[in-house]
Structure I
Amino acid sequence: MSHFRFFAYQFILISGFIAAGSYYNEHISKPFDRTELFVIGISAFLFLLTFHLMDRLYEHLRSMRLMDKILLSILAFVLASLMVGLLLGEITF
């Protein structure tokens, strides 16, 4: 059960970061104005809040082996990349 929970946390975290990175790349450009700086500030706050929340959630999963965590993280990254790519229309078949 802890392996599935770790995979789900990683999948959600990575999916969020990929989607946010894709969104911010399209809408933030040079030169910066006040609105874009405001958006950057809010997104930085949300990223810090996310890291704090994930640190609390991962406390229960510290007993997992490192190799299991690495393999599950790689799998979560690949699946999250595919899912976000399909949802954003970047990947077509």
Structure II
Amino acid sequence: MSDEPELLTVLREIRDIQRQHLEAYQKATAATQVELERQRRIQEEQIARVRSFQAFYRVVVIVATIVILWGFYYLWKLDLANNARRPMLKPVEVEYTL
């Protein structure tokens, strides 16, 4: 019977150690969750920045394409206008004999 109080004391100590381990595990898990959440937010911000840059880049490429095509069209029209002002070939008179 004298072993029962010692056994209860040992069991209480084991329970206290288990509780401490559980609390330490919960704190570590909470810290890990906070870090994972922070990393996720950072990643979402980076993705948003990349997407906004891609959208901006698309607009720039579309505008540049339109400007370049308009420039070629303008040059083409200008060339046609210049060709209309100057005769391309002088007519040649040819005599046919039989």
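To which of I, II does the computed value 3.2 (distance in nm of label points 7 Å out along Cα→Cβ at positions 13 and 37) belong? Label of the originating structure: I. Taking Cα extents along the principal axes in Å from the coordinates of each of I, II, which one would give 46, 37, 16? This figure was derived from I.
One of I, II was used to calculate mean count of other Cβ atoms within 10 Å over residues 5-12, giving 16.9; which? Kindly include the intermediate steps, with their values, before the conclusion.
Working: I: 16.9; II: 9.8.
Of the options listed, only I reproduces it.
For which of the structures I, II does the calculation of distance in nm of label points 7 Å out along Cα→Cβ at positions 21 and 45 return 2.4? Answer for the origin of the read-out: I. Here distance in nm of label points 7 Å out along Cα→Cβ at positions 61 and 77 has been calculated and equals 2.8, so which of I, II was it run on? The read-out was computed on structure II. The value -28000 for helix-only ellipticity at 222 nm (-39500 (n - 2.57) for each DSSP H run of 4 or more, over all residues; to 500) was derived from one model only; which of I, II is it? Value -28000 for helix-only ellipticity at 222 nm (-39500 (n - 2.57) for each DSSP H run of 4 or more, over all residues; to 500) corresponds to I out of I, II.
Read-outs: derived from the displayed coordinates by stated rules, not from any lab. As the structure is a prediction and not an experimental result, all values here were calculated from the model. Cβ atoms are built from the backbone, for glycine too; each structure is taken alone.
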